[in-house]
Structure 1
Amino acid sequence: MDQHNRFLLTAELKRDEGVSLKPYTDTVGKLTIGTGRNLSDMGISSHENDYLLSNDIVRVEKGLDEHMPWWQALDPVRQRVLANMCFNLGIGKLLGFKHTLHLMQSGQYTQAADAMLQSKWAVQVNQRAVRLANMMRLGQT
């Protein structure tokens, strides 16, 4: 199909299928998103996953920059710990870790790691929390 016909088809499909930026259940019970993407049967490709993940990482970094600019002064390993937590929790819930974040910001990494492990989040994510706390404590993976 040439570029002009692909452009017209795109417009027609958006008109006919609609565009939903959030998942919904279609008329036959299939989980759908975007312009008629059947997630139930088709899912997404590895390339699409990488694209979404890359965008999500940029969103996490922007949230950290906006709400915790001090995170940029951390070493790369501890930056990844905060970004990983933010990805999992969202910036709003991460900001609720006031004591832990204060410890991180002030360089008290052992105490920050201990506080991470004493949280409800640590119980929920189990080994992820243990791994991230060790990275926070040691500054290495």
Structure 2
Amino acid sequence: MERGRVSGDPAVRSGPGRVLVAVYGVFALAATSRAAVQIATRFGEAPLAYALSAVAAVVYIVLTVALARGARRVAIAACLIELAGVLIVGTLSLTDATAFPHATVWSGYGSGYGFVPLVLPLLGLFWLLRRRH
């Protein structure tokens, strides 16, 4: 390994892999910022929703790093956690509005983000599973 260079999967240096890392990076930044502001300013209004925003942020950070470093198993596990989170939180946010008085990244299956949180783990899993080593 060259000094100062991250050893990553060559497949993420270009094409769909690079786009996937970039999108997860943007979501990691957005979800982290959102959760930080929500928790710092209004945590008492919707603690469950804001805690779940923080969980989503952690998942996106883990996915970004795992994809960039080529940690395939970690990335697959994180995609599965993300998908489960989107489906569970998305369903609960629609069926039990009192538990979610404020939106999370995954509320309404990611409707506040154009449903990208719902589609992204499916694309990630497709890409990761298609590229078996």
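Please treat every number below as a calculation from the coordinates, not as lab data. Since this is a predicted model, take the numbers as computed values, not measurements. Cβ atoms are built from the backbone, for glycine too; each structure is taken alone.
1.02 is what came out when Rg/Rh (Cα atoms, Kirkwood Rh) was calculated for one structure; which of 1, 2 is it?
It must be structure 2, since only it matches.
Out of 1, 2, choose the structure whose coordinates give relative contact order in percent (Cα under 8 Å, 6 or more apart) equal to 14 when calculated.
1
Given 19.4 as the derived value for mean count of other Cβ atoms within 10 Å over residues 21-28, which of the supplied structures 1, 2 does it correspond to?
2
Quick check for you: by distance in nm of label points 7 Å out along Cα→Cβ at positions 37 and 85, which of 1, 2 is greatest?
When distance in nm of label points 7 Å out along Cα→Cβ at positions 37 and 85 is calculated for 1, 2, structure 1 comes out on top.
Could you figure out which one of 1, 2 the value -23500 for helix-only ellipticity at 222 nm (-39500 (n - 2.57) for each DSSP H run of 4 or more, over all residues; to 500) was computed from?
2
For which of the structures 1, 2 does the calculation of distance in nm of label points 7 Å out along Cα→Cβ at positions 29 and 61 return 4.3?
Label of the originating structure: 1.
Out of 1, 2, choose the structure whose coordinates give mean count of other Cβ atoms within 10 Å over residues 45-52 equal to 17.4 when calculated.
Derived from the structure labelled 2.
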